[in-house]
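Scrolling down, you'll hit the structures one after another.
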Structure 1
Amino acid sequence: MINLMTMMVAAALGACLRAYISQLSVFKNKDMPYGTIAVNIAGAFLMGMVAIMVAENTQYYLIIAVGFLGGFTTYSQFALDQFNLLREKKTKLFLKYSCVTIFFTLVAVACGLIAGSMFI
């Protein structure tokens, strides 16, 4: 039960950090949702590191990867952003946003796996 509670607190902290980062002025008034991109890329990198560094400790993995990073990263916001771009008939921007997010999160998780392997 303590693991579940700790995971819930970690998820809440991750969600709060995501909200804070997404609201930074550097991401405002842009044509693409750069805050969501930044959060998902950072989360993918951290997920790669966590997957390597705490893979054998289920408790830490649940708290960090499932809890904190689950609350921090946001596929649902990514999907909503995509839908809104399509609804607004911004097809080129939709394709750019989708490709940039998917490509760079894959690169970030690979870099996180490499970085994490350096620490073990």
Structure 2
Amino acid sequence: MTWLSWPIRLLVFTGWFAKEIVVASAVVLRDNLTPGQASTPGIAHYATRCRTDAELTLLAALITLTPGTLALGTETTPAGARVLFVHGMYNVDADALRTELRDMEGRMLHAVRRRGGRS
């Protein structure tokens, strides 16, 4: 990947994220309009692959913008890893939430890093 593909990767990610917003909104709306409660709320810690504060902030903002999820806070481990604490409403368990976060983060990093790359 070269920096020449960077604007295209950003555009593709923006389209993907817009679709995710619509899908997540439909899940939350359906849960609110139907009887009963389908949510399975929980909190997961997620060790990110973000290298900079800007990448971490963008990831936290994208998580919070997605209906049904909320970035609660961050922590840096003694080894230097950046950890996000995320509240999710519609995941079976913490591992399922981490899987979704890993996908979102990988797509975001591929889009925002000028030379691409997901790690």
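Values quoted throughout were computed directly from the atomic coordinates according to the rules given, and no laboratory measurement underlies them. Worth saying up front: this structure is predicted, and the values here are computed from it rather than measured. Cβ atoms are built from the backbone, for glycine too; each structure is taken alone.
Out of 1, 2, which one gives 2.7 for distance in nm of label points 7 Å out along Cα→Cβ at positions 74 and 90 as computed from the coordinates?
This value belongs to structure 2.
helix-only ellipticity at 222 nm (-39500 (n - 2.57) for each DSSP H run of 4 or more, over all residues; to 500) computed as -17500: which structure among 1, 2?
The correct label is 2.
Matching task: 35 is the computed value of relative contact order in percent (Cα under 8 Å, 6 or more apart). Pick the structure from 1, 2.
Of the structures listed, the value fits 2.
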